[in-house]
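Below are structures written as structure tokens.
Readers should treat all values here as calculations from the given coordinates under stated rules, not as data from a laboratory. This one's a predicted model, so the numbers in the text were calculated from it and none came from an experiment. Cβ atoms are built from the backbone, for glycine too; each structure is taken alone.
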Structure 1
């Protein structure tokens with residue numbers, strides 16, 4: 001005699017999020033990762049040397065990406081770590097446009113949002 005409450009068949013797991021919510025979160029994560037990847041690519045190109053005729057455009061794009069990263073909430077805890085790494089790198093420089101303060105504030109908001 002089998003007890004129906006203890007059936008050997010695996011029960012279906014009910015998701016607490018709709019498919020649309022899961023898809024939206026995945027897109028948010030991918031978008032944030034794409035910003036970080038492009039920023040890292042630009043940072044790496046500076047290490048390998050940039051021709052003078054490309055330096056201005058590359059610098060402008062890097063600055064634009066950094067401000068996008070600052071303004072975009074980190075969708076996952078690992079992206080907060082990525083922002084902290086950017087902050088560590090910025091602290092080593094002498095920017096005068098408040099980007100370090102803005103990034104620190106962005107991280108604070110991310111951490112509050114994860115709590």
Structure 2
């Protein structure tokens with residue numbers, strides 16, 4: 001297995017507390033960048049079992065389409081495409097590895113956040 005669970009630090013923000021100016025400034029200063037990737041069903045029918053289109057959320061620039069792997073589940077297909085796309089971008093953004101920190105399903109596919 002080539003994947004490892006990584007410890008990801010994060011801020012705990014109480015839902016019922018107001019942030020001070022210093023809190024906001026510290027959050028902004030110390031929070032690292034992540035990449036949020038959107039996957040969508042692609043192909044003639046734009047339905048499950050066709051292909052997966054991957055791009056950054058809100059953009060189609062640099063998007064790429066991946067073949068459907070029938071040995072994988074729907075979510076696994078979308079994740080596999082997102083990971084492969086991010087790995088191909090590593091030569092452009094200089095990231096030697098990525099940590100998957102969140103996922104969500106949408107009506108057209110999935111959203112994955114990598115840090």
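Miscellaneous remarks
- Parent structure of the calculated result -24500, given that helix-only ellipticity at 222 nm (-39500 (n - 2.57) for each DSSP H run of 4 or more, over all residues; to 500) is the read-out and 1, 2 the choices: 1
- Structure (1, 2) behind the derived value 2.7 of distance in nm of label points 7 Å out along Cα→Cβ at positions 60 and 92: 1
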